[in-house]
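Student: Below you'll find a set of structures to go through.
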Structure P
């Protein structure tokens, strides 16, 4: 079975990029949708805090562990975009 990813909404990618850049003290321009989350240096506590910010900003429920099931920024953004569409 082929799983189709929901294309990530630009505003979701931008929000995640800004948050990851802030937590990892990186230039946001260096963070792309195909960036691997663990390679960015995002610590577990930062990932949980970012998930909380996503919940507050987009008004969705998101298990903090969700981010750990995604390899890339784009994959996580696609998941959030899909949840936004399901509201």
Structure Q
């Protein structure tokens, strides 16, 4: 296995986890949010944000098959919350 295929595989997994997290976050934060495509985009952005935020905490929650979706869903929910607050003002 070469490095390129590993990076592509990790990127695809990250995008799928982010998409899943966006759908989950949309369920956790009901209301007038973005549609499915918007939630997927928010999930991917939230996965980046959640990974960054949980990377600052000395707990390895963002690693693994269980931790990565949880981290991404929390990041996406926070991102949806922030977008909703900004849209109100």
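Student: If log10 I(q)/I(0) by the Debye sum over Cα atoms at q = 0.22, 0.26 Å⁻¹ comes out at -0.97, -1.19 when worked out from the coordinates, which of P, Q was used?
Tutor: Computing log10 I(q)/I(0) by the Debye sum over Cα atoms at q = 0.22, 0.26 Å⁻¹ on every structure in P, Q gives -0.97, -1.19 only for Q.
Student: Same structure again: For distance in nm of label points 7 Å out along Cα→Cβ at positions 19 and 43, the calculated result is 1.7, so let me know which of P, Q that is.
Tutor: This figure was derived from P.
Student: Ranked on relative contact order in percent (Cα under 8 Å, 6 or more apart), which label among P, Q comes first with the largest value?
Tutor: Between P, Q, the highest calculated value is found for P.
Student: The value 2.8 for distance in nm of label points 7 Å out along Cα→Cβ at positions 35 and 51 was derived from one model only; which of P, Q is it?
Tutor: This figure was derived from Q.
Student: Can you tell which of P, Q yields -16000 when helix-only ellipticity at 222 nm (-39500 (n - 2.57) for each DSSP H run of 4 or more, over all residues; to 500) is derived from it?
Tutor: Computing helix-only ellipticity at 222 nm (-39500 (n - 2.57) for each DSSP H run of 4 or more, over all residues; to 500) on every structure in P, Q gives -16000 only for P.
Values in this text are rule-based calculations from the coordinates and carry no lab data. Computed from a prediction, not measured in an experiment: that's the story for all the values here. Cβ atoms are built from the backbone, for glycine too; each structure is taken alone.
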